[in-house]
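Have a look at these structures, which come just after this line.
Just so it is clear, none of the values below were taken in a lab; they were calculated from the coordinates. Because the structure is predicted, anything quoted here is derived from the model rather than measured. Cβ atoms are built from the backbone, for glycine too; each structure is taken alone.
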Structure 1
Amino acid sequence: MDEIKPRNFIQQIIEDDLKSGAVKQVVTRFPPEPNGYLHIGHAKSICLNFGLAKQYGGVCNLRFDDTNPEKEEDEFVKAIIQDVTWLGFPWQGEVRYASDYFQQFYDWAEYLVQQGKAYVCELDSELTREYRGTLTQPGRNSPYRDRPLTENLSLLRQMRDGQIEEGRMTLRARIDMASPNMNLRDPVLYRVKRVAHHRTGDRWNIYPSYDFAHGQEDAIEGITHSICTLEFEDHRPLYDWFIDNLPVPSRPRQYEFGRLNLNYTVTSKRKLKQLVDEGHVDGWDDPRLPTISGLRRAGVSPAAIRKFCDSLAVAKTDGVVDMAQLEYFIRDDLNNCAQRAMCVLRPLKLTLTNVPEHSLEQLRVPGHPNRDDLPERILPFTREIYIDRSDFNTDSSLSRKKFKRLVPGEWVRLRSAYVVRADDVVLDDQGEVVEVIGSLVPGTLGENPPEGIKPRGVIHWVSASHHQECRVRLYDRLFKVASPGTGGGDFLADINPDSLEILEGCKAELPLAQARIGDRFQFEREGYFCLDSRYSTADMPVFNRTIGLRDTGFKD
């Protein structure tokens with residue numbers, strides 16, 4: 001029987017609205033600003049908005065709040081569309097943009113001026129802040145607050161037409177400079193910006209503020225439940241003021257929930273951009289970042305992200321979620337869906353002297369221990385194979401409990417193959433082991449060895465003559481502490497210097513040569529991996545480690 005989850009407060013609101021008839025159809029929206037890539041915190045909002053619409057038979061819009069051309073780019077728009085699509089959420093109709101409504105916003109700005117509820121102010125940014133007051137002291141009225149209506153309208157049109165230079169004038173709402181809510185102290189509605197917009201080009205010389213645009217976008221689109229994170233709670237009275245004072249076609253309501261904060265990472269767009277711009281990572285899709293594109297490139301599935309987000313509380317308070325919770329869902333998903341394979345990351349040759357020189361035996365093994373729908377794998381078994389250097393130690397005195405791998409004079413089982421013994425070693429001029437000489441125990445393929453032969457453990461391997469050369473990128477957490485930059489410190493100082501290790505000359509099963517972007521594998525005994533979408537070539541596949549087989553995370 002499926003577990004029945006308790007309803008969160010937004011579900012209760014929606015159900016009450018539907019029951020009372022206040023809402024006929026639920027309409028939600030996901031409204032990102034295209035000034036960066038989406039991250040795991042946005043994933044929670046995506047899952048919530050689209051999930052609620054689906055649960056209650058409604059629709060959800062994808063809309064870009066592109067009101068700040070200085071920071072917005074088409075690259076970010078395309079990346080966001082790709083992310084939402086990849087997560088598996090279809091939106092209602094066409095993609096929408098705040099810029100679709102620029103003319104309507106401007107018409108409503110003139111309406112507020114004509115109603116005596118907006119004015120053109122010539123205070124510069126420093127004086128505007130000074131006149132605004134503080135949390136404990138009321139603000140002061142701008143000396144331009146009582147301009148005649150006709151003068152305000154004329155100046156606003158001059159701003160629109162490019163006759164006013166940047167920084168000289170703003171359009172402000174005429175609300176209450178003594179309000180205890182700072183957002184109601186005559187907020188700025190329009191600024192002069194001589195910046196080309198990624199969609200409208202040079203058509204506009206003024207651009208609306210986010211606060212002025214957001215509620216009106218919701219009203220135009222008939223949004224019934226405008227769901228935001230808690231930092232917008234203090235903005236709600238302003239949201240409602242605009243709805244109350246403009247002839248909007250519908251009346252949306254704003255509701256706030258706690259945002260997702262994840263430890264051992266950062267989700268601030270400013271900090272993420274700094275990491276990218278300063279080269280601490282190799283782009284917005286670096287697998288060490290909590291961006292959706294980074295998680296995708298790391299090999300995380302959309303199903304794992306959706307399940308993680310569905311496990312989170314939708315509450316009226318912020319909280320911090322342990323990275324281990326996300327990693328649990330990633331491992332659980334990959335354990336069920338990832339094909340099995342073997343890849344030797346640090347190769348060491350093992351020559352089996354009692355196997356004929358040109359012998360080739362094709363071993364058939366499952367593609368997944370619990371899934372018959374995945375095809376079998378064929379493992380070529382030859383006289384010379386590669387094992388991992390960490391699976392051999394020359395110290396034969398090591399206890400079996402301490403080292404469950406191969407030592408001289410003892411046995412191990414090769415994964416899905418025979419029991420073998422190490423008999424001797426070959427050293428180079430520096431005394432390093434370059435080859436292990438061993439022997440195979442006959443009759444041990446799928447069978448227990450004879451009495452008296454007790455393998456220390458099981459190790460993985462590949463044929464030395466039948467394998468795929470590859471490169472492996474071992475990713476770990478980007479930060480070595482749970483709260484990077486705690487106490488106002490430099491978050492960059494908390495970067496984990498060992499967050500990426502690149503291994504050359506790795507040896508993988510031959511079928512991995514045909515791996516495709518999006519394929520996920522469990523490299524047996526090593527972890528979960530996927531083909532890298534950036535660096536892989538036909539001749540040299542590159543595999544990223546998504547996550548280890550078990551939690552070995554940092555402990556503060």
Structure 2
Amino acid sequence: MTWESWLTVAVVAVAVVALAREMVPPSMAILGATVTLLVAGVLEPAEAFSGFSNPAPVSVAGLYVVAGAIERTGVLNGVIGPVLGSARGERTAMARLLVPAAGMSAVLNNTPIVAMLVPAVSRWAHRNGRSVSRYLMPLSFAALLGGTLTVIGTSTNLVVSGLLEQSGRDPFGFFEVGTIGLPVAIAGLILVIALAPIVLPERKPARRDIEGDVREFVLDMIVEAGGPLDGVTVEVGHLRHLAGVFLVQVTRGDRVIAPVAPTTELRGDDHLRFVGLAGDVIDLHNTRGLIPEAEDHIAGFDTTQQVFYEVVVGPASPLVGHSLKQMDFRSRYQAAVVAAHRADHRVEGKLGELRLRIGDTLLIVASRAFRSRWYDRNDFLLVSRITGSEPARSAKGKVALAIGAGVVLAAATGLTGILEASLVGAFAVVALGVLTPNEAKASLDFDVLVVIASAFGLGAAIYKTGLADLIADGIITTLDGFGSIAVVIGLLLATMALTEMITNNAAAVLMFPIAMAAAAEIGIDPRAMAIVVAIGASASFLTPIGYQTNTMVWGPGGYRFSDYARLGTALSLATIVTVAVMVPIVWPS
């Protein structure tokens with residue numbers, strides 16, 4: 001190996017570790033790695049930044065705007081009620097939800113689809129006494145599976161298509177990924193519908209069931225000195241049998257009182273910790289004699305006039321790794337955090353000093369304009385209003401839907417390329433007034449776009465330095481004795497493992513040159529290997545951090561980290577078996 005090869009290995013390793021440990025945003029990790037190789041002389045400027053002129057990130061940007069227009073108009077919001085309303089059986093309701101969700105994900109970006117459906121599904125589940133945890137993870141998995149049906153189903157497919165084009169081959173046809181993706185999606189959906197009611201833990205929606213595995217928020221309050229609760233017992237102060245809220249401890253100076261007895265006398269400046277469901281902890285703000293612990297943080301917010309939201313912290317959020325005080329949350333977002341939930345365990349310590357992690361769910365109070373400002377930014381993966389629903393621009397709904405359908409039809413029939421169709425659609429939604437220019441800009445996920453564009457340079461370095469051939473030789477030497485399909489499965493497994501640790505787009509770019517080198521050595525059609533990489537990069541079923549839709553449902557579903565593997569292991573195995581069966585059929589040697 002040359003020094004360029006060793007340096008590339010080191011840089012890629014550092015980037016993977018930084019991504020896996022969430023040390024920096026994905027865009028910074030990938031772009032930083034590419035720039036490092038450029039400065040070191042491993043890459044030429046044209047190679048390092050070839051992704052910024054590639055059609056893939058531009059096409060993804062256009063599709064983001066079109067999807068944003070459809071989401072803004074709320075044209076799909078009315079689907080859930082009619083679809084699920086009459087479903088009595090759990091599997092019947094799941095099938096009615098997942099099949100349309102997968103179908104929509106085939107032609108729209110799956111992130112806004114999940115963002116639109118999570119609040120609606122949650123409301124439906126709570127109204128009907130269903131466990132929301134039985135539906136949200138399957139919804140995310142269905143969106144991932146639907147993305148494998150067409151080339152525009154996910155940005156990863158467009159990235160791999162762009163890499164094919166960059167390598168001198170034809171890009172993917174509209175339904176080409178679906179030759180393997182459709183059987184994978186069908187097998188996956190059948191498994192999800194069959195297994196989810198069995199393997200997923202039930203998070204009961206009943207408000208009084210706060211000692212079970214429900215999505216609990218922690219809220220800290222202070223007893224007002226001289227107020228109506230100062231000097232009275234917990235029972236007399238009516239804090240013993242609250243609906244859906246449980247008083248778990250009282251902190252008095254250095255002394256912690258837990259469990260709290262009905263006869264415990266409250267004193268001024270006592271710190272009370274409550275645990276309960278989102279809607280119930282909100283009600284504590286109307287309790288006379290109790291003051292939010294972070295009073296300086298929430299001061300000025302009239303909770304009777306403002307709106308309460310749940311927000312999920314995303315992997316690209318600047319909040320990750322910082323506390324609310326460090327980020328000056330109130331000034332930055334014009335909102336106040338009143339409670340927090342972490343999927344794996346209860347939140348400990350003071351709320352203002354809590355270091356936020358990916359997937360944390362915050363209960364905030366803000367103005368009615370909060371969602372329009374932040375719902376499509378990287379700071380939050382999901383912004384869901386608790387009190388009521390957001391007004392939709394239904395007047396423009398048909399226009400947005402027609403533009404979206406036009407983009408899909410133009411690309412599917414070959415009337416225009418995907419790049420042209422997506423850009424025309426993006427300009428159309430602005431020209432026809434569905435989105436303002438600022439709203440169109442806000443629909444773009446710049447972190448994803450930078451990752452896609454800069455990752456092309458990283459992939460070029462892997463190919464140029466000979467690492468692709470070296471790694472491919474290693475895989476082939478290890479697995480070729482078991483047949484060429486074993487090599488295909490080895491590459492699939494490596495891609496699936498990598499996408500659980502880093503972003504799906506980065507995983508696809510890193511594995512693509514290795515797959516092409518392996519295809520040349522074992523005589524398999526390179527397009528088959530490209531599709532295998534695209535599917536492997538989308539098959540993120542084992543963790544809540546492998547793909548952003550999994551992270552979006554982590555908090556709202558009340559899941560633990562290990563819950564994903566309960567259902568995801570079967571889906572991962574089904575993906576592997578389906579690919580092993582279909583590749584020889586579609587591309588016989």
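Structure summary
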{"item": "For 26.1 (mean count of other Cβ atoms within 10 Å over residues 60-67, calculated) the corresponding structure among 1, 2", "result": "2"}
{"item": "Entry that produces -17000 once helix-only ellipticity at 222 nm (-39500 (n - 2.57) for each DSSP H run of 4 or more, over all residues; to 500) is calculated, selected from 1, 2", "result": "2"}
{"item": "Of the structures 1, 2, the one that 12.2 was derived from, the read-out being mean count of other Cβ atoms within 10 Å over residues 132-139", "result": "1"}
{"item": "Which of 1, 2 yields 1.01 [Cα Rg over 2.2 N^0.38 Å, calculated]", "result": "2"}
{"item": "Origin of the value 22.4, where mean count of other Cβ atoms within 10 Å over residues 44-51 was derived from one of 1, 2", "result": "1"}
{"item": "Source structure (of 1, 2) for distance in nm of label points 7 Å out along Cα→Cβ at positions 196 and 444, computed value 3.4", "result": "2"}
{"item": "Ranking 1, 2 by relative contact order in percent (Cα under 8 Å, 6 or more apart), the structure that comes out highest", "result": "2"}
